[in-house]
Structure 1
Amino acid sequence: MGPELAAIKAAAECLRDVVIATPVLPLTSARWDGVLPDCAGVMVKLELFQQAGSFKARGAYLGIAGLDAGQRAAGVVAASGGNHALAVAWAARAAGVDALICMPRATDPARIAGCEALGARVSLHDDMAAAFGAMNVAAAQGRALLHPFEARHMVLGAAVCALEYVTQAPDLDTFVVPVGGGGLISGMACAIRQLRPDAQVIGVEPYGADSMFQSLAQGAPVTLDKIATIADSLGAPMALPYTFGVAQAHVDRIVRIDDAAMLRAMEIYQSILRITAEPACAASLAAIIGPLRHDLAGRRVGIIACGSNISLARYATLMAAL
């Protein structure tokens, strides 16, 4: 289930001159001694250096590239308070398509300003549910709806990310991937399963937003009653059928982490790599130095810094909790 390798390679060719082949960094300097688990090596793919600051750029661009002339003329709409909003704004500008982004009022002001700087029109709403409602109204009026994760083009974009990663680091045998709605892990796992059938794919979710963990445990998509995590980019309140099905078919397991673990990993990224990571960006690192620490002996591990669009003010507020 999910995109086949031929489609993934075709999508990679479509994206070749559009997105950034983000770097893969081995975590081998002495400053990592005592921090990482006792495994055969760890590498990180730095998707925070991607267009618009996250892995979402690939899927958003593929979604717009797949529109017909009438849909492009009508414009696109998305609802997001995070990386998807910026990715759609960037992809729409790159394609010359009008974009409307529906965002909660509580969104980090830097993200709102980023969308506007990319030429998108932003509408603000009381909460994410209201933003999704506004998105649905705009879609009913004719705009093409670009869902943040439950879309084949988003899964395909994540699969291209995995193809790139495996090509850059062919010896990896374990991939640890953050999970929000499930678009990233489903696409990456589907591609990895075809490229490296023996590799493990492990997801990471916050305890306060563990919809995919609960869905895989129950065997069907689950909707959470509430979200309670600092990782707003991982705060999808539900799993949905397509991404759940792809994840169910290809993901080995999901581990959960608390907010404090993400804060500690954010501090490590800052102190060693001088990276100002948002919580979701630090989730994979938090998992391998936390719940997975004793499971990775002898493994060659790939983690992903999935994106970082966070203002310095928001970062400072979060880190003050340490």
Structure 2
Amino acid sequence: MSVSSSPAWTPVRWAENGKVRLAYDQLATGGDGEPLLLVVGLGAARQWIPDGLCHVLAEHGFAVARYDQRDGGQSTHLPPTSTRSPFAALFGKRGDAYTAEDMTDDAIAVMDDLGWKSAHLFGMSLGGAIVQRIAIRHPERVRTLTSMSAVPGDAKGLATLRYLRPGTLAKLSRMRFPATPQGTVEAGVALARLIASPGYPFDEQAARATAERIADTGIHDAEAQSRQIGAQWHGPAISTITAPTLVLHGDGDPLIKMNAARATAARIPGARLVSLPGVGHDLPQPVWHEIATQIRQLADTAHQ
């Protein structure tokens, strides 16, 4: 897959964690701000985080960088394994390609390549669970962490089911699109519609334009998703996190229940939970300023 950065971003760069190459770029503006690393969700390329939100974050004093997780975007895709369904990887047969610890180390490799000794972290969906794990495994590298629309980072197997909406999972499992450029676009539009914020109008034209621009096959690559979601966590519980923590969650999230956010916030010492009214499992434009303001306040509190 070939995805070039827009002029707002630096040319794609590469960090290495063993044999895995990780594609990343940095917002061209806000370079003198505090380091903020964005971590995307299951199967998604880094471009799915809206550019508009990234610019708002820069306006709030952050130097913004983003990367493709292994098995996503332009980063290294691993060979097929015995588990080729994300639902089987989550609830039954676990993945054997790599561990969740490996995925946290990928983020550290990107930070090293950027020259960042530490950074604020923002993770969305699976990325939210990953930033929690980074704060456990590499506490000295994390200034603050913001986990949005995510399950607790130490949730495992069937225990994860209590946090998910089965109806949405069933719809996801039934999605089938041809392995063609047009099929990729239609998959992007369908996914955007399924996880959209119920409190805001769904803009199909904008969703289609985004899907066409990104051309991300990862959103319907079940094998790559199964490897990501099947990566097992062997580390301590999230109750050991010491970094200042913010937990964001849309009260209209059609995929992950609010009880996931409540559990995460309750178990991380000092964590603050903020519910976003009308927000689904996405990042709608009307809440960009609220998200950036909350992350800015968290960073300011950490300074104090």
Structure 3
Amino acid sequence: MKQITDTLMMIRPVAFHRNEQTAVNNYYQKTMEGLSQEQIQGQALYEFDEFVRKLRAEGVEVLVFDDTRQPATPDSIFPNNWVSFHEDGRLMLYPMFAENRRLERRDDLIEAIKSHRKVGGVASFTEWENHGKYLEGTGSLILDRQNKIAYAAISERTNPEVLTDFKKRTGYDVVAFTANQTVNGERLPIYHTNVMMCLGEEFALVCAQSIDDELEKKRLIHSFETTGKEVIFITEEQKERFAGNMLQVAGKDGNKLVVMSESAYKSLNEDQKSQLSKHGKLLYSSLDTIEALGGGSARCMMAEVFLPKK
């Protein structure tokens, strides 16, 4: 199975703003004083379009779909949380913590994807929403597709029971742990795994400092090493600037890219940039407004499409 793809689905925002329903446990979300809703949307749209332009310039196929004004879905710019697309033709739908994020699941988008790719079936985990238990796609799950391992940081949005269901229905092994951040002097779970780690074909980038349990930390790193990944460490300060929220993708002629935000790139030291550059060209774009109000970054905006081409 392939670990990286040259095709992404991205959702162009029409009314981007801070989502109060997700801010209760996404401690990366901030407020931006002195800006109107129109100014916020304008800045987010500019950041989105520039990001897509840079990806396409490198030969990445980006399937862009516009968000709808109704129903209101302020986080629609982060589609990787509600859907994932797999090389065996399966499309998977996930249970979402925030009620207004559940509205992001759109039948018309699924039908549009089917016009581009072969879909062999839909696997839905959304029934877990009825039990107040969630698993938010490749925000919760960092998938080693080659070795069929799912890495997951337990939180309100990444429930152990739903993880067990995912394991049973997909055949993936699960490596679960708790990753924390300091909020007002208290260590609290990070809302999504993809904030503190990412996985490429031959590397794993991780904020090991966020894992307070030493045994869990050792088990995670051991799993990386036994699957042949070069382990690249980032600090908690770098994680706060979304350095963990990267994605390796394929561009033209099979050239590899390591994609991140400008904030993440600027937080890296020269040694880390050198390590990452062995795994692809470092591509970055300014996502300051999206990061501040959405509490997510580059990786969250890209839903990888592994479905077979028609």
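Starting from the value 16.8, 45: which structure in 1, 2, 3 was Rg and Dmax of the Cα atoms in Å, for residues 133-204 alone calculated from?
Working: 1: 15.0, 49; 2: 16.8, 45; 3: 12.3, 39.
It was calculated from structure 2.
Compare mean count of other Cβ atoms within 10 Å over residues 157-164 across structures 1, 2, 3 and report the one with the greatest value.
Of structures 1, 2, 3, the maximum of mean count of other Cβ atoms within 10 Å over residues 157-164 occurs in 1.
I have 39, 19, 16 for Cα extents along the principal axes in Å, for residues 237-284 alone, calculated from one of the structures 1, 2, 3. Which structure is it?
Details: 1: 39, 19, 16; 2: 30, 15, 12; 3: 35, 18, 13.
Considering all the candidates, the number was obtained from 1.
Comparing mean count of other Cβ atoms within 10 Å over residues 181-188 across 1, 2, 3, which structure shows the greatest value?
1
Only the coordinates and a few stated rules stand behind these numbers; no lab work does. Quick caveat: nothing in here was measured; it's all calculated off a predicted structure. Cβ atoms are built from the backbone, for glycine too; each structure is taken alone.
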